[in-house]
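Quick heads-up: structures coming right below.
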Structure P
Amino acid sequence: MPAGLVAVVTGAASGIGRATVERVVAAGGSAVAMDLDGERLDWVDSTERVAAFAGDVTDEAANLAAVSLAEERFGRVDSVILNAGFPAAGSMEGLPLEQFDRVVEVNLKGPLLGIRAAAPALRRNGGGAIVVTASVSGLGGDPGMFAYNAAKGGVVNLVRAAAIELANQQIRVNAVCPGPIRTHMTEPVIEADPGWAEGLLAHVPLGRWGEADEVAAVIEFLASPAASFVTGVVLPVDGGIRAGSGQFRPPRG
């Protein structure tokens, strides 16, 4: 990212969100790092160019406050990265409705509230970029993941609609769709069920798990002026999963 860029990043305590904040700082920028778990934002104390903000992305006031903090502390907002997410597994008949509601609230309502909070600040700055973390699970169905599929699928079209609506205000809106990525959220699953993890990797042409920083690098591009003519894009960062038809496992060397 260019020196001096100011970003707001949600889901920033670990994984893709933290990697994105670290890239902002490494490029000379500043960020508000927002997460529901404020205690896990203690790493922010090591730099004056990152402000920690504990808040729930499903709360409209919290989204507005995070953006306001960026303007107060750093003078403006150039980009907003809406990365917070919440997974759930279960069948359509078996998953408790309250859990379905939470998945939709965090993964779909959260980005909507983030976009609504970001747009006025970006307009005040003459434009800017919003990047939302969707998922390859928003581009198709997965066994036992209908709630997450539905929410992330909604994110994909939310991004497209927002890109069209905000384009005349010079606000670009794009999404990244990570595949299997090693994060604080996925590591316990990998360790608990190595067989499942190996089975999943059998469908990844590059044959490995992605790293959080590899997704953050794509977010960095989309959030920066280097992507100044890119909006409404839904970009898989999945090791090649979406390149296949799904009928066959990719060959291994």
Structure Q
Amino acid sequence: MDWRETDGVRWLEATLGAAGDGTGRVGFGSRVGGVSKAPYDSLNIGVLTEDAEAAVVENRARLAAAVGIDPQNVPIGLQVHGADVAVHEGAQEPSPYAEPGSALEQVDGHVVRRPGLAPVVLTADCLPVALAGPGGVAMLHCGWRGLARGIIGRGALAVEATSAAIGPGIGPCCFEVGPEVLDEFAGLGDGIAGGRMLDLPEVARRLLARAGVEEVESAGLCSFCEAELFFSHRRDKGVTGRMGSLAWIEPGGEAA
């Protein structure tokens, strides 16, 4: 997983394994390289904030361009911390990513099976998780509720996942939760929490292993700690932007 930068836009990019007839790729966005003003500075991708919509649209275009995707070909959903996964055979028309205002399906995960489409999820402490396998690529929004409800298993099943990448999100250093949250993951065994500090990336890793996905790369970066790089809903008490993370299929062999 390597940092990339194009025209000021910074993101982490990882190569996944084989995906359909190509190779899975994922770009985990940061907050760097956009036009939004504080407190949404600067690459805010979330339109459901108090940020100016025109700024969000420009930021979305910049992020898509940075990873080489047409903004019209970026499927997006209304995230509700659930476990539903949508399969996209073509672009959404009109595109709610490029032209906000269209109705959105309530889903927290997306699957594409061919090159040319790159679904996005929005995060600001939750984990963006990408998966790849013979059935394509999946891009998942993984908060603790979605993880508890089974979104990892659904995404893995949908693409017959063999590899995955876990992007930046809140780390065990900063994610204090109540006993009701810890109880949701008690079946995963020891080592997923230190007291009330939940290790969300480790939860995701164990759920991926349970789904048969053993080739897993993790960013190991905490959105709460890294204020210059990432938005954090918890750190900023809800007044913050959203990062965007996209997954796609690179045709043919592994991309450079």
- request: Assuming 25 is relative contact order in percent (Cα under 8 Å, 6 or more apart) as calculated from a single structure, say which of P, Q it is.
  value: Q
- prompt: Here helix-only ellipticity at 222 nm (-39500 (n - 2.57) for each DSSP H run of 4 or more, over all residues; to 500) has been calculated and equals -5000, so which of P, Q was it run on?
  reply: Q
task: Taking mean count of other Cβ atoms within 10 Å over residues 57-64 as the quantity of interest, name the structure among P, Q where it is greatest.
output: Q
- prompt: Suppose you compute mean count of other Cβ atoms within 10 Å over residues 17-24 for every structure in P, Q: which one lands on 21.1?
  reply: Q
message: Given 3.3 as the derived value for distance in nm of label points 7 Å out along Cα→Cβ at positions 81 and 113, which of the supplied structures P, Q does it correspond to?
response: Q
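Computing mean count of other Cβ atoms within 10 Å over residues 41-48 gives 22.4 for which of P, Q?
Of the options listed, only Q reproduces it.
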Of the structures P, Q, the one that 1.0 was derived from, the read-out being distance in nm of label points 7 Å out along Cα→Cβ at positions 89 and 145: P
task: Please state which of the structures P, Q yields 132 when volume of the Cα convex hull per residue in Å³ is computed from it.
output: P
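A short reminder: the numbers here are calculations on the coordinates, not readings from a lab. Everything numeric in this text was worked out from a predicted model, so none of it was measured. Cβ atoms are built from the backbone, for glycine too; each structure is taken alone.
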